[in-house]
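**Student:** Quick heads-up: structures coming right below.
Derivation of every value follows stated rules applied to the coordinates shown; laboratory data play no part. Keep in mind that what you see is a predicted model, and the values were worked out from it rather than measured. Cβ atoms are built from the backbone, for glycine too; each structure is taken alone.
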Structure I
Amino acid sequence: MDLCVTIKGVSFLLQTGLGVLANAIVLLAYAQLSAIRAALGPVDAILCHLALADLFLLLTRGVPQTLSVFGFRSLLDDAGCKVVIYCYRLARALSVCLTCLLSVYQALMLAPAGPLLTRLRARLPQLVLPSFLALWILNMAVCIAAPLFSVAPRNNSVPPFTLNLGFCLVDFHDNLSYVVNGVFVSLRDFLFVGGMLGGSGYMLAVLRAHGRRMQGVKRAAGGGEARAARTVLLLVLLYTLFFGVDNVIWIYMLTETRVSAVVADMRLFFSSCYASFSPLLIICTNRKIRARVSCSSQQGPEEEKK
């Protein structure tokens, strides 16, 4: 195994391993909180769902990609490729949609009160679960196209207009299908990224223009809304950074008939970075998650002493 392959394999291994562990910690912490409090708040429910989507993303894309880099061949047949690619596309779509939902929800919660907004805020917590269902149904329908073109690698050759993922191929057969699929996916992503940026921009404007007022809200609400807003802003910034790099590479790929494996690997790496780093950000900025992690780490040594 040459140095380039080793570096690539170790990079994917670290990214996948770290992301799976961090997302699992977030999910376990929220499971404990749910058991204690019987129900999670709307923001925590969205963050929990986001961690689940990101964990699903890493398991269906990062794990097979890492195994493929280290020389494991024939991991999946045609049916397996269709299932894995569909699950990955669904998880990736849910990740961007949930981040957008989080941004818009928090912006509405921070907006100056008014008669209409007060009534809407009272209903927002009840709308979170239906929003999850709507996003699942929407993305299950939208993501059906790519699996139709997914097949297991036949040999070392890669046909034109094909995305080579190493463990699977997504063969679009012709330029029209290749470009239409790419443009459609990009438009969907840009729509939700625009929503999250709009929500985040509004939050920044409110926090800056009404700093003293927000401090009063912070004291009244135990700092929950202000801390949640900062977490959301950091998540949006993180997603936008990796989304920008991912889509610059993706637009380049749409202009090429044959895409090299190096370019495809770069896009895969950056498209999975958010799923790996967002749970770390949640752990660092969410006091409830940190408290559960600290509690679990303290219980371990105490049980060993017993």
Structure II
Amino acid sequence: MIHTPTNIALKESGVYARANATDWQFQWPLHTHEGLEIYYFTQGKAHYVIGDNIFDLQPGDMLLFRGDTIHRVNPSQDVPYVRSYVNFMPRLIEQHLPEEMSRKLLALFESASGLLIRWSPDEREEIQRFFQTICTERERETFGFEWMVATHLIQMLIRIYRKSKHLLDLSITRQPTHSQANVTRILQYLNQNFTETISLAGLSKALHLNKYYMCHSFKEVTGYTINNYLMSRRVEEAKRLLISSDQAIGSISEQLGFNTSVHFSRTFKQFAGASPQAFRKAASDRHL
């Protein structure tokens, strides 16, 4: 799904931020949004899927990625899940900094499947303070808060950039487990071939993996069944085409590998909460 609250906030002010969020969702959807994201994991157990990449998170981990890259967190229910994040539009940085400096900071988000930085325990208080200050300024909206938000965001990005330049300090990810490595292969295959007809038997044969092991591992790491991920991926692409083109809905359905337009419409409504026609009209109305 496209995360509408994020997009609305970004359109209004260029920033959407939360600090030490603890709320729980029954469903953690695969989604996209506008802008760039800095995500900071404080407590819990979770995997984070960004594009083809899977991050096995530890407290103090930070992820930087583009909002238009499909992503989803899969936290454990066994322990509290605490995180902070800030989404922002690049223009917020570009309008406050010289071109060369803004280019270097925004380059942190160029990795196709996200950048992971692991902060040491003695650095975490400083990092968390940035998120808290940004959120406090956004909530109070007192004199000069827009400038304060931009200033603290820029300071955090400079701190991140300095960290990233120390290659020995740059996060050294633990070697993925055998299961995680195979799930990464499955993700790569699905993301590259999601418009094709994909069966579990065909996927098993293509990747030389046992079908039952493949299904169990994928659900355990991503929180999705393979079929639900495939349908979500198709629906996300359908949203993009509905917004950015005037293609007929039947044409989009065929392009994305659905057997019939009825199947496409039913699946789209299941995952997006509205029919393709209603979604396109709502998107068009928002841009008027």
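**Student:** Tell me which of I, II gives 19.9, 62 when you compute Rg and Dmax of the Cα atoms in Å.
**Tutor:** That value comes from structure II.
**Student:** Thinking of I, II, which structure, once FRET efficiency 1/(1 + (r/R0)^6) of positions 67 and 99 (r between Cβ atoms, R0 = 30 Å, to 0.05) is computed, gives back 0.60?
**Tutor:** That value comes from structure I.
**Student:** Quick one: helix-only ellipticity at 222 nm (-39500 (n - 2.57) for each DSSP H run of 4 or more, over all residues; to 500) came out at -16000 when computed from one of I, II, so which one is it?
**Tutor:** That value comes from structure II.
**Student:** So, one more: Given a computed value of 25 for relative contact order in percent (Cα under 8 Å, 6 or more apart), which structure among I, II does it belong to?
**Tutor:** I
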